[in-house]
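The next part holds the structures, each set out as structure tokens.
No value in this document is a laboratory result; all are computed from the given coordinates. In this text, all values refer to a predicted model and were calculated from it rather than measured experimentally. Cβ atoms are built from the backbone, for glycine too; each structure is taken alone.
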Structure 1
Amino acid sequence: MNNEKPTENQNPATKSERINWYPGHMVRALRGVQKKIKSVDLVLEIRDARAPLASGNQTFHNLLGQKSKLVVLNKSRLAEPNNIKLWQEWFLNSEMPLVEVDAFEPTCARKIKDAANKLMQKKWLSFKKKGIKPPPMRMMIIGIPNTGKSTLINRLTKRSATRTGDRPGVTRGQEWIVLGKNLELLDTPGIMPPRIDSEQQGLWLCAIHAIRDEIVGKEKVANFVLEIVASKNPSMVQKRYHLEQIHSDIDDLIHQIGRNMNYLKKKGDIDISKTCGQILHDFRSGTLGPCSFETPPIPPDRSNSQI
């Protein structure tokens, strides 16, 4: 159960309010990242493949400066394949190293290590030219909540090295993890940006569960998600919820789903909260099909601090 009391930036959002979530432990975590950044060779920034820019954090960019960074687009199986290809090309044109993975695929650890080793070749070569054995590579893993950092670390270590969970903010402290004789990794908590640019981006982040459902409310997020997936993947929505047709009115559609799933209260009313919770669970697990929220800007904007 969440015992955190909402701060000024955590109040449940109304229809017209900007969505933000930046609790105190994230402020402290950001200070910790700032202290440790000089001790690492490479930063892995984990993002969600469904929203590659929105799931970035401008604050990280400001802290890293010239530090080498590898963007890891995780949860690729949940994004639209054609959209991922567009983002791969966009990041290439932006001259930003990128690797696309899914943390549940056994090959993801090798893909990340290979990409990281490639970025370190120049630095290692400079050591060798001086007759010095290169020290172990030290990487820091950063990202907003629930992008799959802990699951990726467990893949990299081939064990349950960190806690995982489907609630944002599971990791609260920093921890060095030895991945081998030549590789060390510093885990960090998920950190949201202090400000989200638009309500639309806020809803994207709610949909991918970077922001806790109670901050905005399950109903608002489920309405947003269902409207999108019903237009992108109507047959999968119909099959999952035994619908004869897709209602254009999302409220009516949610009520129909609740009836078909037999989510009823004692008096026979639809249990909207349970229905919305099921819709969000199905979306986040991929049951409602792949869904991408963002398309790449054209042309690449290299001044964008979220790149």
Structure 2
Amino acid sequence: MSGSGTRYADWIAVDWGTSHLRAWAMRDGAPTAEATSDRGMGRLGSADFEPALLDLVEPWLEQDRTTVVACGMVGSRQGWAEAPYAQVPARPSSDRLTRPATHDMRLSVHILPGLKQDSPADVMRGEETQIAGYLTANPDFDGVVCLPGTHTKWAQVSAGEVVSFRTFMTGEIFSLLARQSVLRHSIGDGWDDAAFAEAVDQTISRPETLATRLFSIRAEALLHDSGPASARARLSGTLIGAELAGSRPYWLGQRIVLIGEAGLSAHYARALSLQGLDAQVIDATDATLAGLTAAWRMLEEALT
């Protein structure tokens, strides 16, 4: 705890996903401390959320109430409290936050809503906060934001709103194939950029051959000893190539921003560069904190 009457944290930012929980003590617009946990939404019952949060943030709390602003799956139907989706087109940052009941009077928790799209049906939770974070520094942005991850999002953004978006399960499919399919015998660590580029090029030009190209990864290892690094890169390139083929209406001729983990974003940037596109890469944590900060400021203004 800090002395001389200074609060340790003005407020607390929380990114609560299915498999992870991250919290930051925020003061004077910047994080002063960070804590992480594997107690994501998927591991918790309705009564477990408050204890899980307190385990992380209690050292930052004062005797009076501290505001907590949270995004992600904590606001899902299976989360702490459901934060209803906003229908696109919509601004990615909303003042319609959901406040779950808490037993500890030092906590004042506010959960951000996600976004939904009726047709074609799609939803997002957490990514909208990263988009909002990017827009705080780039309010006039008009283009496409791609958020690589387990379920990659492609969002069309114009006039400060998410106009439409699509989700691709590329990351989850990669994990399933690499760990549970016949390809697990071929895929290992390392990377082969040439194999990745070839796979992207082949699949984006003929996405209908995806299934047979996947098995070719195994055959290449058996017959030509292609190596685990090549197999890993080829699987990634094949799946990202198929995704780019399916998302072409979003990125073709557009300004593109990538928000995600550095390594994965680099693969997407490389794949897009093969199509002659130069994407701007933004760190996911920076975008998340900027989006949560924008929501906190909006909340503070509403309360004053």
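Comparing FRET efficiency 1/(1 + (r/R0)^6) of positions 126 and 254 (r between Cβ atoms, R0 = 35 Å, to 0.05) across structures 1, 2, the highest value is found for 2. Between structures 1, 2, the calculation of mean projected area of the Cα convex hull in nm², for residues 134-245 alone yields its largest number for 1. Work out which structure the value 20.6, 79 belongs to, where Rg and Dmax of the Cα atoms in Å was derived from one of 1, 2. It must be structure 1, since only it matches.
Here Rg/Rh (Cα atoms, Kirkwood Rh), for residues 54-229 alone has been calculated and equals 1.10, so which of 1, 2 was it run on? Derived from the structure labelled 2. Comparison across structures 1, 2 (criterion: relative contact order in percent (Cα under 8 Å, 6 or more apart)) gives the highest value for 1. Between structures 1, 2, the calculation of distance in nm of label points 7 Å out along Cα→Cβ at positions 238 and 286 yields its largest number for 2. For which of the structures 1, 2 does the calculation of FRET efficiency 1/(1 + (r/R0)^6) of positions 38 and 278 (r between Cβ atoms, R0 = 35 Å, to 0.05) return 0.45? Answer for the origin of the read-out: 2. Given 16.1 as the derived value for mean count of other Cβ atoms within 10 Å over residues 46-53, which of the supplied structures 1, 2 does it correspond to? Corresponding structure: 2. One of 1, 2 was used to compute distance in nm of label points 7 Å out along Cα→Cβ at positions 158 and 214, and the result was 3.5. Which label is that? Structure 2 accounts for this read-out.
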